[in-house]
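Only the coordinates and a few stated rules stand behind these numbers; no lab work does. What you see is a predicted model, and the numbers here were worked out from it, not measured in a lab. Cβ atoms are built from the backbone, for glycine too; each structure is taken alone.
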Structure I
Amino acid sequence: MGLLFAALMVTMLLASLNQTVLATALPTMVGELHGVDQMTWVISGYILASTIMMPIYGRISDQLGRKPVLISAIAVFMIGSILGALAEDMSLLIVARVVQGLGAGGLMILSQAAIADVVPARERGRYMGAMGAVFAVSSVAGPLLGGWFTEGPGWRWAFWINLPLGALAITAVSIFLHLPARRTGTRPRLDYLGMALLAGATTALVLASTWGGSTYDWASPQILGLIAAFVVLGAVFVWAESRASSPVIPLTLFRERNFVLTATASLAVGVMMFGTIGYMPTYLQMVTGVDATEAGLLMIPMMGGLLVASVVSGQMVSRSGRYKAFPLTGSVVMAIGLVLISTLTVETSLVVLCAYICLFGLGIGMSMQILTLIVQNTFPNAIVGTATAANNYFRQVGATLGSAVVGSVFASRLTSELVAQFTAAGGVPAGTSIDSLTPAGVNALPEEVRTVIVHAYNHALMPIFAFLVPLAVVALVALIFLKEVPLATSVSAHEPVAKPAD
């Protein structure tokens, strides 16, 4: 079991590291490739692709087995990494991130599902906590590596590093991942129509949230058309799933109260988490003047809080069998953290900033992995991959919306702030391009120009975090109605759904 878990941890590391490794490198990357206005897509393209693929990987792995599907996902991810390392413009970089995301969608999901195949829910808390710790550690290591690569051999090594890690993950999974064979009795049938409709609806939603208010007005034909496409495709998807013999997201999942409530909470957590993590390192570099490596180090308090809360809550759940209090408390802590973060100013000390983001990390750690455990405990093992993937799909939709909306609003507000402040100061200084600002370039500017840019960054980003607080309230209200179901003490592919405790 130890070697199996080690193999899955390597796979988790590969997936989680690449959600954050570009955070500190991103300002330099987009500056060199002259695409500050497309910065959002480097993050959102990756998350969008992985989001679309999550339920697909979950369903296919329930039918064909985890191992071959997981190895295929790692291989696709490595191809995307090679494309990213060779990218010479923003278009190619975004394409590479999309290909990476197509593979990454299966890495974390299939690792979690494989653990559910062999570990009873009552014992799974400590393993899920450890997986949450991997995410926390990689979230610190990612920005640090990204910063070190940017200042050392170059940001392209943020992609090249995935090749040895991917090779290690494939080797470990091939040798150590031995799960019971799937006996379906019939040839697996894939829901191609459902997959296509899901991809289309998700893409329309993300494009609307990314372009709305920045590239196009919210009332423009383009945005209204995307919203209409999302509604129509979503409705057709529901119709198709109700008639599919093997739906990619079975509608029967939504008959379970705990699934609906955890999906709602997961979506809210995804928006808050990735809306904050995705842009805080950029803020640190631009506003505090630290370099990319130092910005990564300053993210340690947030991820340290996530790590401690994830491990401790997982251990406590395994010992007591009780779990509802943890995500409830986490929602409250996240709300408080976001309120405090939104009050940051250019003059705020780094000690205070680190304390605020640490508090936010504690809230995430108490919620994220426990929500996955609740879903896995609700359904029989025969569909645990599908259920896990569906729940994580909603979290990733939240992550995509969080990155897209925060990035879109931030870019729009930043441009407006810079234009307004430079206009008031007599115009944009000669040789300064708003679309090609990098941390190093900003720090090299005359103090009066740098001050304008720094205050514009602060005024553009900080209020957005206050707008995220109602999402923590949504998560809290949803989780209040959770029914605390006794955690299963055995693993069975056909055991019935657990019933609420009296």
Structure II
Amino acid sequence: MRFSRFLVHTTKETPSEATLPSHIYLIRGGFIQSVGGSGLYNFLPLGKKVLDRVERVVKEELDRAGCQEVSLSFVTPASLWQESGRFEKYGKELLRFKDRKENDFILGPTHEEMMVALVRQSVKSYKQLPLNLYQINLKFRDELRPRFGLMRGREFLMKDGYSFHTSIEDMQREFALMETTYKKIFTRLGLDFRVVEADSGAIGGSGSKEFMVLADSGEDTIVVCDGCEYGANIEAAVRRERACEAEAPEAAFAKFYTPDVKTIDELSAFFKVDPYYLVKTVAMRALYDEGRSEVVLFALRGSDELQEVKACNAVDANDLIEITEEELQEIGLVPGFMGPRVVPDGVRVVLDETLKEASSMICGSNEKDYHLVGVDLKDAKTEYFDLVAVQEGDLCAHCGRLLRYTKGIEVGHIFQLGTRYSDPLGCNFLDENGKSVPMVMGTYGIGVSRLLAAIIEQHHDDSGCIWTKESAPFDRIWSNKRFVDADPAAYTVFAA
């Protein structure tokens, strides 16, 4: 087609809501068009060409890995989500609606339930496994604040794949294959990325990894080690346990008068001890399905900070919310003097793993103006989890080098699901002995439309987009009566 006939709607004005280079340049360059400023976008011819090029790279590598493509309905019966237990847990991002017959449906933000429903009708024997099915299809999440263009819109194009296996070992083999395949995809697209350990969130499962494109504009904080390949989302990062050179306080177990000493800094100054030997206690209300809630005390060393996602996962809650001082007093807790040793009935206590063998500690007595000294937590009969937020300067658990923060854009996420969905949804197969057992699953996602934004966040200059070779809308152009290689940097020309 002649370029003079090509629909390229460029503009000189920067959209008022656009702050990131990718959002600005994709709109000004005529790649995408905002629909009412509500996190919805049209792809214009130039943008659709780029989207198709990116999608082609994804499909080629998946097909080479033995995956099979399907296309699932965008509209999902709510009954499937009720079977899996996610209908309430997913939250308000799940767009629910009724049809004219009053049947409940949702617009799929992800398709675990739909794919399981497909497979449970089609696969009956271990001889039909393993199986890896994927689609590249629309998704919808009713974001509270859609922003940053294609980076966080409400409707988006996503590749979601699901594998089905007879054993955990075979699922882990496929998980490793998908990690390798994803690396090939993002390398072909010319992206500088890092594979990081991640929290599984609302998807569930026992293990997951995210693929983060490194960019200062990224929404996600990731922890990386320059001494090895370790990387993790801030919500899942681990560290080598801290040591403390300061001497531990020596005191027999006793209650000590500490008038109006409430904070860790005040307590450290009062006793002249390192915060490492103090117990920080944080009260939160954990929210569960069907309106159920409970008060939980999370305890960790005074030198550490609570990581709320880790804390939420520790008690398997949907969310954690803060509790007012008035609410604490109503249930018998004294703000500023709480501790894990003395708690009212009905209050759950969870300790950080670093307190499992702790002794000579100082903590609140749950009595105004008093703390407990000489506290030994070695024999505490309670729950222990990793609750700590990793800080810059902590040591890598793998190589001992310093950890640092950087920013990343999540473009892919893979999960080891196990039987998280196959069990409640009855996705079973007959094994070699004729026994019906649930399939073991993995799931693998890529934000296809988000990749356009990620490419531009890494590849742009003051004039606009610089597309990588595999993502450029044209390989060759007709110029001076012959085909010549196209310059990927030349596709955004603003209106003069």
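Remarks
- When P(r) over Cα pairs in 10 Å bins from 0, in percent, for residues 7-278 alone is computed for each of I, II, the one that comes out at 5, 19, 28, 22, 12, 9, 5, 0, 0 is II.
- If helix-only ellipticity at 222 nm (-39500 (n - 2.57) for each DSSP H run of 4 or more, over all residues; to 500) is computed and equals -25000, the structure in I, II: I
- Identity of the structure behind 2.6 (criterion: distance in nm of label points 7 Å out along Cα→Cβ at positions 111 and 423, calculated), options I, II: II
- At a computed 21 (relative contact order in percent (Cα under 8 Å, 6 or more apart)), which of I, II: II
- Answer label among I, II for the case where semi-axes √(5λ) of the Cα gyration tensor in Å, calculated from the coordinates, equals 47, 29, 22: II
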